1. Taking relative contact order in percent (Cα under 8 Å, 6 or more apart) for each of 1, 2, which is largest?
2. When FRET efficiency 1/(1 + (r/R0)^6) of positions 78 and 158 (r between Cβ atoms, R0 = 30 Å, to 0.05) is calculated for each of the structures 1, 2, which structure yields the highest value?
3. Match the computed value 2.6 of distance in nm of label points 7 Å out along Cα→Cβ at positions 22 and 230 to one of the structures 1, 2, and report its label.
4. For mean count of other Cβ atoms within 10 Å over residues 38-45, which of the structures 1, 2 scores highest?
5. From 1, 2, which structure was helix-only ellipticity at 222 nm (-39500 (n - 2.57) for each DSSP H run of 4 or more, over all residues; to 500) = -12500 calculated on?
6. Comparing volume of the Cα convex hull per residue in Å³ across structures 1, 2, which is largest?
Structure 1
Amino acid sequence: MKRLKIACLVFFCVFSFSALAQGPRVLVVTAHPDDETGFSVTMFKITKELHGQVDMAVMTDGGGGFADSQLGAVYYGINLTDSMVARTHLPLIRKQEITNAAKIMGVRNIFFMEQEDDYYTLDINPYISGKNWEIKYVERRMDKILAERQYDFVITMLPHPGQHGHHKTAALMGIRAVQRFKGATKPIIIAGSPARADSKPVEFTMLEGYPETKISPTAPSFTLNRAFRFKENDKVSYKIVADWVISEYKSQGAIQENGIHRTDLEVYRYYDLNDPNGIVKVKKLFDDLAKSGFAAPTK
């Protein structure tokens with residue numbers, strides 16, 4: 001009887017720990033190391049407060065990110081503003097930077113697709129066509145990742161026309177992987193974008209020529225307020241977490257100064273290709289995020 005009681009107690013403890021650890025499973029799909037900074041607080045709260053699992057799939061090697069590397073060049077002692085030098089050293093540097101950032105956010109795995117970060121353009125065609133990127137290779141890897149990991153949610157950047165061609169292609173890679181998924185439970189895919197509280201929301205319904213990017217006209221948008229202040233005298237907010245993440249990208253000076261640093265909100269939209277019933281699940285996710293950690297007091 002004593003052994004039975006001990007066995008039951010052990011089972012209860014293991015079961016309780018497993019239940020506690022079973023938070024949402026999420027894949028974040030981006031183009032470059034540092035793109036995830038727009039979702040960093042959502043990722044942090046999912047892993048640290050909801051006890052979920054977050055992975056990242058990063059499309060490019062980051063070798064083209066030398067336009068704002070003046071201070072990074074001083075920090076690393078390498079002339080990162082020279083394109084030839086940067087393309088030799090930046091891929092490894094940015095892998096280390098995103099690895100450091102991932103530790104802060106509690107990311108489990110980073111899947112590097114190693115596509116060339118060639119140049120800045122709004123044109124999606126050289127990449128999605130397979131001319132500049134090995135699209136078939138990326139598709140095979142994305143299919144394998146989704147099949148093996150069984151995610152509840154996939155997050156992409158919002159593929160609006162003003163986005164970098166790499167960003168739009170990365171979003172399409174995520175969307176099309178979910179479309180192809182043949183598992184029992186298809187993950188819900190949403191598009192995220194950072195915003196300031198005083199800015200006008202980005203108007204987006206669909207990327208022209210790519211109907212799979214259509215946003216559901218009936219679903220609400222979902223918002224995480226990273227600027228919510230707590231503790232005595234309201235002197236702390238989750239923007240501190242975002243700054244921790246941003247600070248890891250020494251080679252990318254612009255994100256310390258631009259809108260990512262000044263982001264107040266992380267706004268997510270529901271792709272129309274999802275089952276409409278999934279809206280309830282996304283709402284629950286963001287309700288749980290709002291209630292977790294240092295939540296706003298209830299009235």
Structure 2
Amino acid sequence: MIQSMTGFGKHVIQLPSKKITVELKSLNSKSLDLNARMPPAYREKELELRKIIASSLIRGKVDFGLYVEFTGGETSAKVNEEAVRHYMKQFSSIADGDDLRLLEMAMRMPDAMKTEREDIDEEEYVSIQLALKEALSEIHNFRSAEGQVLEKDFFNRIETLESLLAAVIKMDPSRQATIRERLEKAVADMKAEVDANRFEQELIYYLEKYDITEEKVRLANHLDYFSKTLKSDDSNGKKLAFISQEIGREINTIGSKANYAPMQQLVVQMKDELEKIKEQMLNVL
């Protein structure tokens with residue numbers, strides 16, 4: 001079953017003094033493009049968390065967010081009293097003002113607050129890992145649901161291509177007869193004497209150049225292979241994209257050999273369906 005590269009997963013954990021939220025968002029990409037946002041105090045664990053995500057998501061443009069909200073207890077941010085007093089002294093030497101006004105101005109200046117770095121508690125980190133795994137599970141469910149929608153659309157379009165191919169196969173005998181008739185009329189209009197045997201040989205050679213038997217067989221095989229790959233257990237967007245390229249090659253060859261307006265109209269419809277498949281294929285994992 002195929003999976004989409006579009007997905008979203010989120011999990012929240014509540015600790016005694018803080019709430020931690022893990023979010024994952026993904027879009028389509030040729031490879032894994034992972035962007036991480038987290039508080040500086042948690043950066044030491046970034047590589048480990050990246051490895052967990054990379055081993056699970058494989059492909060896609062992924063945004064990973066770790067958000068921490070303090071809900072109780074003491075915060076690690078403290079007033080930098082020495083810096084604040086220094087700012088107030090400088091302000092008072094420039095202009096008169098009461099202490100409250102000077103304090104308000106000083107608190108807006110750089111370094112007015114200082115953050116004491118704390119090591120991540122091991123139990124807290126275990127909780128973060130569990131939250132990440134839950135978010136990964138959610139994004140996989142999201143991708144699978146989107147994949148089912150894409151799969152249904154692909155099957156419908158493949159069925160349309162198969163019906164168009166059946167119409168091409170049915171039309172082919174009349175196409176060949178029309179081409180033959182057209183050539184015979186052209187020779188007759190020339191009102192020139194021609195060797196009947198030589199003309200027949202040249203006619204057969206010309207018709208063979210426009211023969212599409214191999215293309216019809218290969219196209220039918222490619223469509224069948226595409227459907228079988230869709231039904232496989234693994235999601236392989238790159239493989240499906242390769243098969244769709246082969247489908248396009250056969251359709252183009254049929255179009256170039258057709259030399260028959262009604263068949264070329266069918267080819268245009270086939271190209272339109274295939275183009276829609278290729279557009280959606282960009283989202284397949």
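Any read-out appearing in this document is the output of simple, stated calculations on the displayed coordinates, not a laboratory observation. Worth saying up front: this structure is predicted, and the values here are computed from it rather than measured. Cβ atoms are built from the backbone, for glycine too; each structure is taken alone.
1. On the way: 1: 22; 2: 26.
Comparing 1, 2 by relative contact order in percent (Cα under 8 Å, 6 or more apart), the maximum is at 2.
2. Across 1, 2, FRET efficiency 1/(1 + (r/R0)^6) of positions 78 and 158 (r between Cβ atoms, R0 = 30 Å, to 0.05) peaks for 1.
3. Values: 1: 2.6; 2: 3.5.
So the calculation was done on 1.
4. By mean count of other Cβ atoms within 10 Å over residues 38-45, the leading structure of 1, 2 is 1.
5. Details: 1: -12500; 2: -22000.
Derived from the structure labelled 1.
6. 2
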